[in-house]
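**Student:** The following blocks contain the structures, represented as structure tokens.
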Structure 1
Amino acid sequence: MQGITWEEAFCGEGASCYRLGTDEQGNSYIAKQGEEGFYLTDTRGALQQMIRDIKAGKADHLL
């Protein structure tokens, strides 16, 4: 998709690499590296909160 500026990939163990992006309207995007055409999008604030919650362990029950 045009208009999204993607950051370098963040890679965990194995092949789990994800990219974060933003557009000029202030939206944020998360996509699997190599599949940037299929992304999760929301406001920047909402995705920042999701990342903070994940770092705080609030999604650990999903592992």
Structure 2
Amino acid sequence: MTSDFHWRKSSFSGNAQQECVEVGFPAAGPLDEVAVRDSKDPEGGHFALSPAGWRGFLKSVR
């Protein structure tokens, strides 16, 4: 459920609500998954990564 996460919009997302990506971290409990969604459609679903998968994703896009 998307309300189980604290969501943060990418600093690279434009202010005109275009191409916006948000990352979500668990609101409570252990960091056992990281979620990514389209901020223009927050109820449209998200995909989840393990913490190791998230680190690998960040490494590959840097």
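**Student:** Using relative contact order in percent (Cα under 8 Å, 6 or more apart) for the comparison, can you identify which of 1, 2 gives the largest number?
**Tutor:** Numbers: 1: 21; 2: 26.
Comparing 1, 2 by relative contact order in percent (Cα under 8 Å, 6 or more apart), the maximum is at 2.
**Student:** OK, next. Distance in nm of label points 7 Å out along Cα→Cβ at positions 9 and 33 was computed and gave 2.5; which structure, 1, 2, did it come from?
**Tutor:** The read-out was computed on structure 2.
Taken together, the values in this text are just the output of simple stated rules run on the coordinates, not laboratory data. Remember, predicted model here, so these are calculated numbers, not experimental data. Cβ atoms are built from the backbone, for glycine too; each structure is taken alone.
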